[in-house]
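Some structures are shown below for you to check.
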Structure P
Amino acid sequence: MADRGVARKSDSTTEGLITSGTTTVIIEDKLVAVEGLSVDSKGANVLSHSSTVFAEDKGVARLSDSMSNGHLISSASQTVFAG
């Protein structure tokens, strides 16, 4: 699969916006979303993620990755990518 944009706090999902990110890793002035992180107001977390690119020892979330509520990440960085 081709590399996909890395997801960040305030990027879109098919249900709303990503509401949280890492505490130390920033891309384009936004905190990076990672595996297991609760990313919306209802407690959904990132399920699928990169197996090769990490932030704070967790796989980074990318465009089209799935969340525990069945929704997908629908927007992400257009300049930083992860496989």
Structure Q
Amino acid sequence: MRNIGYECNNGTCRVSCSQNGHCAQGYVCSSQQCVQAKTCTSDADCNGYECNNGTCRVSCWQDNHCAQGYHCTQGSCVAD
């Protein structure tokens, strides 16, 4: 069975993720779910998160993963 967004190996697809590598190309891991990656050209495109190599981050573990004016709290970027 194919799970949209998840990595498949030897005919078996994942049903959750703990890192982006567990997701198919064009998807990122967020809260143990593979979600379609949002493309960006700057942090302003990412709702408080950093634009990282053309893709918006969807979680953080340090403040520099967040856009200016936001900080990382328990995996989410929140306004200062």
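Derivation of every value follows stated rules applied to the coordinates shown; laboratory data play no part. Please read all numbers here as calculations on a predicted model, not as lab measurements. Cβ atoms are built from the backbone, for glycine too; each structure is taken alone.
When relative contact order in percent (Cα under 8 Å, 6 or more apart) is computed for each of P, Q, which one produces 36? It must be structure P, since only it matches. Can you spot which of P, Q the value 2.4 was calculated from, given it is distance in nm of label points 7 Å out along Cα→Cβ at positions 10 and 42? Comparing all candidates, it corresponds to P. Hey, Cα extents along the principal axes in Å derived from one of P, Q reads 28, 26, 21; which structure? The read-out comes from structure P.
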